[in-house]
Structure 1
Amino acid sequence: MRILVTGSAGHLGEALMRHLQTSHHQAVGLDVKASPFTHHVGSITEGRFVKECMQGVEAVLHTATLHKPHVATHARQDFVDTNITGTLNLLEEAVSAGVASFVFTSTTSAFGRALTPPAGAPAVWITEEVPCLPKNIYGATKLSAEHLCELFHYKNGLPCIVLRTSRFFPEEDDVVARRTYDNDNLKINEYLYRRIDIEDAVMAHMLAVEKAPVIGFDRYIISATSPFIRDDLPELGRDAASVVRRCFPDYEGEYARRGWSMVPTVDRVYVNGRARAQLEWKPRYDFGYVIRRLCASEDYRSPLARSVGSKGYHAESFSKGPYPTD
């Protein structure tokens with residue numbers, strides 16, 4: 001199968017290209033930046049360019065986007081142009097080319113304000129049924145692009161799968177309060193409720209390509225499997241460490257050895273049950289797996305995550321953190 005990967009120079013795009021290059025598929029990379037994984041350099045905002053790239057393509061993995069870190073450095077119109085118009089161009093040309101599967105990489109940021117409960121309230125149980133309340137232009141444009149995917153399935157019969165991925169980037173966090181944690185400490189805490197290894201994200205995308213023609217259209221949360229259940233939500237909002245201790249009695253010893261700490265509270269839990277059931281997705285990298293690797297003094301990241309590494313989002317550096325926020 002000839003598969004077009006947009007955003008092939010980015011974190012997920014490169015990971016997909018690396019995986020596809022070891023498969024029986026033919027991978028074609030598209031990005032605005034030249035890279036070892038990019039065959040077509042140009043913008044998805046240019047319809048003619050997109051049409052040229054779509055020739056002979058049987059499936060599309062659309063990861064190209066402006067991200068949350070770009071909110072304070074790019075105009076809102078830039079987000080509309082890339083995340084909405086760019087997606088529209090790809091959808092139109094996918095229909096014209098008779099593409100069999102279109103997979104759109106969305107984000108759990110689309111849930112926006114729904115992710116933050118009032119002070120002192122229980123953590124929020126986030127499934128695909130939770131209404132989206134975007135809180136910035138990034139979330140608003142990603143949600144709009146999701147709606148375009150749904151429309152093209154309804155109007156044109158294009159098989160479209162939307163994957164709302166949680167955090168897989170290795171870069172330092174943008175929120176000052178969270179930067180009080182060691183970077184690895186924070187990332188590993190997040191495997192409990194809001195993070196995914198990029199290898200598991202790639203596997204979800206490949207399954208989505210395979211199953212899109214049968215499913216037609218749907219949305220899926222793609223995040224590491226959380227150990228928590230609904231009954232844990234009130235205590236997670238008060239004392240997350242006590243819940244984690246019940247699930248993983250041995251984690252504290254490894255954390256103490258490293259001088260790490262657990263987050264005091266958890267505000268949301270991403271639930272990946274629909275993706276595991278309908279896509280038959282089997283994510284490997286969860287908190288329990290990561291702790292076992294740490295106890296064995298092994299790297300907790302997947303080989304693919306280590307290969308892709310850190311990319312950053314801006315050419316310039318900023319004095320008050322890894323990137324400014326809105």
Structure 2
Amino acid sequence: MKSRLTVGLNAVIVAVTHEVPRILTVGRADLEENGSGPAAARTAVDALPFGPLDPEEDRTLELGLRRWVREQTGVEVGYVEQLYTFGDRHRDPRELAGGPRVISVGYLALVREELPSGAGAAWRDVYKFFPWEDWRDGRPPVLDRQIVPALERWIEAAPSPRERAVRRQRAEIAFGIGGVTWDDYRVLDRYELLYEAGLVAEASRDREVGAAGGVDGVECEEGEEGPCGVGRAMALDHRRMVSTALGRLRGKLRYRPVVFELLPPTFTLLQLQRTVEALAGVRLHKGNFRRLVEKGGLVEGTGQYDPSTGGRPAEIFRFRHEVLRERPAPGVGLPGVRR
């Protein structure tokens with residue numbers, strides 16, 4: 001008898017507060033093997049808001065998503081877009097025990113952070129899950145200390161010269177090593193490569209290997225939050241969903257004014273720049289950034305000033321909605337990236 005199919009709805013809800021990009025999570029019971037398949041709850045791990053589609057009550061997928069987010073977190077989301085459909089077999093381990101196959105439709109939502117009211121709901125720093133993605137203070141130490149050496153061992157453990165060459169090329173392109181330039185948008189590629197190499201806790205869990213080990217002969221020191229210490233783990237494939245969302249969001253900064261969904265109605269140009277930097281994980285040239293947003297017609301002055309900025313009061317701006325009719329791709333871009 002074939003297993004049933006369930007359609008699930010997941011939300012990657014992003015906010016930026018005090019220059020920290022955050023995602024809204026809920027507590028989910030992790031599962032462990034007891035000899036007869038996935039069983040009782042063991043510990044609570046971070047998960048994305050999730051719930052099954054109710055085909056009788058939910059007129060659209062998005063309405064169903066909003067309902068689940070509201071019930072689990074108490075947060076009302078505004079901007080929402082469909083992200084991707086995640087449907088790998090056994091992505092939910094309960095399928096192995098005869099449960100339904102779960103196809104999850106992921107969504108990206110942008111909000112201004114508010115206190116969640118759902119039990120176990122909390123805001124988490126995105127870069128706790130992806131510490132290699134934050135370059136605002138320079139090259140992340142985790143790359144040279146843990147990730148690159150572990151990837152070298154994974155490359156050398158390949159079963160053939162051809163496979164070693166393929167692995168090396170993938171690692172160099174994804175992580176900007178061997179003279180290749182780091183590409184900010186390859187967030188998903190980097191996470192999936194770490195997963196395949198057995199260098200994140202989800203790989204150990206999913207492939208039933210030791211918690212401190214890896215796969216394909218790769219071994220590395222145990223870190224604070226999993227094998228090699230490369231980021232905080234999440235339930236199921238939720239970290240893959242977040243990496244998909246972060247890559248999508250970084251790409252959209254170039255051609256859509258999505259960053260303004262994360263800001264209050266009025267803001268200073270420095271607040272705008274810091275929000276873009278938080279999402280992109282890089283520092284930008286101040287003068288180039290201001291010239292781009294002002295000459296591009298993205299913002300307009302309010303005639304008011306913020307005296308709390310120290311020194312000369314900073315002018316207060318607002319998003320100029322008319323730009324949506326004037327330009328086909330009114331994004332802020334990443335002018336003058338500084339590494």
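Some observations on this one:
- Structure from which 0.15 was derived, FRET efficiency 1/(1 + (r/R0)^6) of positions 149 and 269 (r between Cβ atoms, R0 = 30 Å, to 0.05), options 1, 2: 2
- For 12.0 (mean count of other Cβ atoms within 10 Å over residues 53-60, calculated) the corresponding structure among 1, 2: 2
- Answer label among 1, 2 for the case where helix-only ellipticity at 222 nm (-39500 (n - 2.57) for each DSSP H run of 4 or more, over all residues; to 500), calculated from the coordinates, equals -10500: 1
- Set 1, 2, criterion mean count of other Cβ atoms within 10 Å over residues 157-164: the highest-scoring structure is 1.
- Distance in nm of label points 7 Å out along Cα→Cβ at positions 5 and 261 - structure with the largest value, from 1, 2: 1
- For 20.3 (Kirkwood radius over Cα pairs in Å, calculated) the corresponding structure among 1, 2: 1
Readers should treat all values here as calculations from the given coordinates under stated rules, not as data from a laboratory. Keep in mind that this is a model prediction, so the values were computed, not measured. Cβ atoms are built from the backbone, for glycine too; each structure is taken alone.
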